[in-house]
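Take a look at the structures below.
Only the coordinates and a few stated rules stand behind these numbers; no lab work does. Note that the coordinates shown come from a computational prediction; the quantities given were computed from them, not determined experimentally. Cβ atoms are built from the backbone, for glycine too; each structure is taken alone.
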Structure I
Amino acid sequence: MQRDLTRGPIARGLLLFALPLMAGNLLQQLYNVADTWVVGRFLGSDALAAVGSSYTLMTFLTSIFLGLCMGSGTAFSIQYGRRDMERFKRSLFVSFLLIAGITLLLTVLVFVLLDWILLLMQTPPELMALMRQYLWCIFWGIPATFLYNYFANVLRSVGNSAVPLLFLAISAIMNIVLDLVFVLVFHWGVAGAAIATVISQYFSGIGILLYTLLRFPDLRIHRRHMRWDLKILKEISHFSFLTCVQQSVMNLGILMVQGCINSFGTVVMAAFAAAVKIDSFAYMPVQDFGNAFSTYVAQNYGAGQTDRIRKGIRTAFVCVLLFCILITSLVCLFARPLMLIFVDASETAILDVGVQYLYIEASFYIGIGVLFMLYGYYRAVGRPGISVVLTVISLGTRVVLAYTLSAIPAIGVIGIWISVPIGWFLADLTGILLYRHTMSKKHVGKSENA
């Protein structure tokens with residue numbers, strides 16, 4: 001179902017569009033969470049630490065082309081809001097070739113540089129072989145992840161968030177089943193968990209590509225659209241590369257912090273590996289609401305409905321606030337039971353560190369909720385560079401404070417945890433001040449013209 005976000009009730013339209021996005025991304029997280037659960041429960045703490053650290057690396061790598069796809073999706077949404085379908089289809093052709101080429105290059109590079117990457121991550125010697133085995137298999141899924149995210153963003157740009165959810169639901173279930181078969185029946189170890197993920201990724205990637213081509217004839221490109229239009233390339237590049245930088249900087253910062261975490265040993269690595277999955281699940285709804293809000297703003301920006309954008313900002317903030325209050329309460333209340341999903345009750349040291357992390361992060365989820373809104377807004381109004389600035393502030397603060405505070409013996413690993421919300425709130429403050437400054441300049445301009 002395609003949803004036109006330039007008309008109708010704002011809150012209802014936003015929520016109906018956002019809910020499938022939230023459910024879909026939660027299912028997408030099940031890919032690695034399934035690996036983490038099976039590995040942590042049946043292969044031990046070393047395997048859990050190896051897969052958990054690999055997850056941080058894969059999040060960074062996939063964020064590169066995910067950012068490219070999201071940026072293109074913003075351009076598509078603006079064109080859809082203008083009802084300029086000819087430019088929309090020419091943009092599809094240009095962006096697909098561009099992002100597919102980058103994905104292919106990235107895939108080759110990570111295989112060639114795998115050993116160097118493991119050393120850069122300060123991987124403990126006892127985990128080196130396990131991480132290398134897992135990553136060598138999981139890297140084969142990068143092209144499939146590109147296909148899924150590209151066509152999911154195409155469909156979302158025209159208001160369809162239900163179809164991507166369908167394919168993720170099927171592939172997530174497939175991944176869990178294959179994880180259990182390959183690890184418990186075939187005894188393939190961490191490689192089995194990775195292979196299960198890759199097979200499921202190709203199902204969702206190829207499946208959504210074929211479904212889009214067969215069931216959405218309005219989105220098919222024809223020979224007249226297949227030309228390398230430099231103006232369109234410039235527009236797509238403006239959105240895609242800056243959004244890619246924003247996404248990759250965000251995850252590069254997390255990857256750099258992973259190196260600091262690894263320096264504290266296997267217990268902290270395993271605790272973080274489990275807790276960060278819970279953390280990712282917890283704030284995923286507000287991240288996806290931010291992406292839905294971005295599509296809403298982009299469509300209305302393309303249609304020239306600035307008053308509707310302002311009303312949408314107020315509505316979205318209330319929704320984010322309510323989401324964060326609920327999520328914070330649930331994570332703080334059930335932190336230990338949630339950790340027990342991934343870690344055996346006898347691993348008390350791992351459990352204690354993981355619960356500590358969750359208490360600190362969950363208490364400040366409103367910070368990241370507002371930040372995702374700001375990312376979505378600036379990307380949608382053609383200023384993705386501001387999103388990059390906010391990401392640099394957030395992650396730069398996190399990296400600097402993580403290494404600085406954790407080096408103080410009295411603070412230790414807690415310094416890594418508290419650096420995260422500090423970075424969120426500094427970026428929030430910057431983004432809000434920039435928005436207020438922009439609005440005041442527009443108001444002054446209108447007064448002078450009057």
Structure II
Amino acid sequence: MFAYSKSLPLYREVDVLVVGAGPAGIGAAICAARNGAKTLVIESAGCVGGAATNGLVGPFMTVYDARSEKQIIKGIFEEIVDRMIQIGGAIHPSEVRSKTSRAGYYLIGHDHVGPFDHEAFKLVATDMILEAGAELLLHTQFVDVIKEENKIVGVVIANKSGMSVIRAKIIIDCSGDADVAARSGVNYELGNIHDGNMQPATLFFRVCNVDTERLNAHIKEHENEIRPFYGPFSWLIREKQEEWGDVPRAEVCLFESPEPGEFRLNVTRILDIDGTNAEDLTKAELLGMKQAHKVFSFLKKHAVGFENAKFMGTAASIGIRETRHIEGLYRLTKDDVINCRVPGNSIAVMATNMDTHNKSDPGGTYYTLENGPYFGVPYTCLVPKGIDNLLVAGRAISADAVAGSAIRMIPCCIVFGQAAGTAAAMAVKEGKLPAAVDENKLCTLLKEQGAYLGD
């Protein structure tokens with residue numbers, strides 16, 4: 001062990017510091033600034049968007065209710081989509097139905113998904129953050145916190161300019177992995193503590209020049225072989241298992257982008273990866289790259305419509321589905337989701353199904369909502385126990401592992417960010433801590449900002 005001590009300069013003093021400019025951070029930064037808080041968002045990458053840009057994750061999973069009748073995730077998400085549509089970078093979820101190329105040919109669970117171009121998302125989200133009046137600092141890594149009792153009094157950052165400290169009244173952890181919460185001493189669970197499963201990692205990749213018309217016809221011929229919750233080409237993998245090799249996936253998950261003939265593929269699967277461990281992340285990047293090229297070669301050789309396909313590249317960053325689940329004032333449970341409970345302090349309602357990728361099944365475990373149109377996520381899931389001036393938004397909110405599999409999607413994270421940013425601005429304005437924010441007033445303000453919180 002080495003002892004290290006250094007005096008650090010103050011970089012900035014703000015009302016609200018958002019750590020991470022992924023989907024949750026985008027929602028948090030925009031709404032904190034729009035609601036009057038002096039806001040700074042830091043991001044370790046060279047652009048905003050996180051999984052939606054550097055991770056190539058897409059399309060947006062369904063934002064409709066379980067009956068596919070009503071759009072229920074709106075607010076900042078809807079604004080982003082509408083602005084991307086204006087520049088030709090997205091298709092509205094209302095126009096995309098299941099069993100089609102843009103829904104991955106899925107029979108269930110993918111009705112009304114939202115195809116988008118990751119460059120359009122990057123541009124629109126950046127513009128919206130800056131237009132709201134928030135300050136953006138890229139290429140900046142969160143390092144540590146400085147605490148006094150149960151309060152964070154400084155956040156240590158590092159970048160090309162060196163190390164420094166940011167002081168903020170409220171910090172919103174949108175790191176994806178609850179890094180700020182963990183370093184602050186907040187309790188958490190890593191993965192599913194009951195079965196030891198941590199959802200596998202995936203490196204997305206893109207291809208173009210696919211003959212979608214021929215692909216559609218081929219999949220139509222085999223539609224009876226597609227499992228209800230999974231993608232196509234299981235027949236090819238079974239028939240040519242020796243060539244498919246050690247890629248632990250039984251189907252091919254592929255989604256056509258707004259650009260015809262261009263597909264994002266969610267196929268690679270790297271098991272036993274801890275996304276909070278740098279060595280594991282390195283291993284995942286290397287294995288994901290090898291699997292991506294192997295899968296593409298397989299499809300180009302055997303899949304109808306892929307004969308002239310071109311490999312466009314892998315994502316800049318591995319996709320991590322699950323790491324920490326913080327301990328908050330309330331813990332969302334599998335039972336809450338299954339029974340479609342909507343507490344009065346819900347800051348979002350959603351109908352994304354519980355989708356748990358796991359190493360015991362080459363497809364995964366999937367639960368659909370059958371007891372109601374949607375479930376609610378209470379504000380108190382965003383408020384961690386033990387640190388007074390911290391909020392957490394994104395897939396690391398307080399939830400058990402199975403419930404967490406239903407709230408990890410990009411639109412969900414955006415609306416969690418919207419709620420956290422709005423609550424943080426309220427807390428600053430009223431001189432309160434996040435736990436003391438009037439939840440009824442918060443919900444009213446979210447509705448005024450376009451959020452749908454149930455009937």
### Message
I have 3.0 for distance in nm of label points 7 Å out along Cα→Cβ at positions 124 and 236, calculated from one of the structures I, II. Which structure is it?
### Response
II
#### Entry: Entry that produces 21.3, 68 once Rg and Dmax of the Cα atoms in Å is calculated, selected from I, II
II
### Task
Compare FRET efficiency 1/(1 + (r/R0)^6) of positions 140 and 204 (r between Cβ atoms, R0 = 30 Å, to 0.05) across structures I, II and report the one with the greatest value.
I
### Summary
Highest-scoring structure on mean count of other Cβ atoms within 10 Å over residues 172-179 (candidates I, II) is II
### Task
Taking 3.2 as the value of distance in nm of label points 7 Å out along Cα→Cβ at positions 284 and 372 derived from one of the structures shown (I, II), identify that structure.
II
### Query
When mean count of other Cβ atoms within 10 Å over residues 332-339 is calculated for each of the structures I, II, which structure yields the highest value?
II
### Query
Who wins on FRET efficiency 1/(1 + (r/R0)^6) of positions 4 and 52 (r between Cβ atoms, R0 = 35 Å, to 0.05) among I, II, i.e. which is largest?
II
### Message
Quick check on the output: -8500 is helix-only ellipticity at 222 nm (-39500 (n - 2.57) for each DSSP H run of 4 or more, over all residues; to 500), derived from one of I, II. Which one produced it?
### Response
II
